[in-house]
Structure 1
Amino acid sequence: MTRWNLFGVLTVIVTLFALTAYAIAPNGVESLQYAIRATARTSFVLFLAVFLATSFARLVPSALTRALVRERRYIGLSFAASQLLHAIALIIYIRIAPEAFWVGRTPATNIPGSIGYLMILLLSITSFATPARLIGPANWKKLHLTGVWILAVIFAGSFLTRVHHHAAYLVPGMMMVVAMLLRMGERFEG
């Protein structure tokens, strides 16, 4: 399988997952809510794979973990595709049911997500050779390191601030915190 085939397969899986979630809901508004949740979950899994690739390769060296490191770019672009589907579902949901979307929200509550989408856009664009070359290797490294950490904090905050709505949010929230601790632990190894 070529690397772009990996991207294609992962993107098709994400799309099928979102469409299945959409199809099983009892009505249009809930269908969008299901699709939003589905793409949030696929995005989280893909992000964790990218975020922890190097940590996994150091902790459990194997052909699989080395492949994960080698394929980070395409998994990361699949994450971006999942987030694009998530954004499309959110936009449609906001247009169809704005009263449901804005319950308990203010424009300020959308700031982390907006920052996250900006980072995803920047990381995606600079995942290609010409933009990466234009910003240079040192700036590329700084951008990608900063970008994934911003996204990690947004994921952790997004899950952990929802625990009071449903205790199940604690699991992915704590998974993200543990992932962040693993990444920080790499810096102190020696």
Structure 2
Amino acid sequence: MAGEASDKGSIRRMMRKRLDALAFETKKAASVAIVDQLAHLLPANATCALFHGTSREPELSLLFESRSDLSLAYPRIIAPGKMVFYHTASLSSLHPGSFGILEPDPCFPIAAPDELDFILCPGLAFTQNGHRLGQGGGYYDRYLPKATQSQLIGICFTEQILDQLPVEDHDFHVSDLVTAPGSLD
């Protein structure tokens, strides 16, 4: 896109503003479309790590209703810069945690990185070739090197796809993107 910012901080500010401009109803419809794609993409009985979306992110909780055969795990922040995924039996077991994001109760079993067939990765921006820009805390970039067996799928609205992003050695890439359009047109 012409006029895109070139440093991570500027891109994060630009993307937050862009996402805030999307109407709630638009995000909801796009989230349903994303979950529908995931429901057809993920194989039976897979173990899938996902996230509970913030107001700026796609909402993936409908996977609980549409794919009861999946084993789902959500992240929990356990220390600054460190998260783990917990197997989650129901959405009602999620409670507000770090950054106000819903997290699983730590009484559930931890989903070890080698158990996760798929990791659905949030981000503020992505490129078509898999570069990802997160919120800036590095939680996923620190976790993903442990999950060498997992297929990494970026989850975003099409408005979050940019032509290029600044990339550093520690930045992790996703192998696929699942996206749906909002309506900034």
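Remarks
- Read-out helix-only ellipticity at 222 nm (-39500 (n - 2.57) for each DSSP H run of 4 or more, over all residues; to 500), computed value -6500, structure in 1, 2: 2
- Sorting 1, 2 by relative contact order in percent (Cα under 8 Å, 6 or more apart) from high to low puts 2 first, with the largest value.
- If distance in nm of label points 7 Å out along Cα→Cβ at positions 112 and 128 is computed and equals 4.0, the structure in 1, 2: 2
- Structure from which 51, 35, 33 was derived, Cα extents along the principal axes in Å, options 1, 2: 1
- Structure from which -0.57, -0.64, -0.98, -1.10 was derived, log10 I(q)/I(0) by the Debye sum over Cα atoms at q = 0.13, 0.14, 0.19, 0.21 Å⁻¹, for residues 8-119 alone, options 1, 2: 1
No value in this document is a laboratory result; all are computed from the given coordinates. The structure presented is a predicted model; accordingly, all values stated were derived computationally and were not measured. Cβ atoms are built from the backbone, for glycine too; each structure is taken alone.
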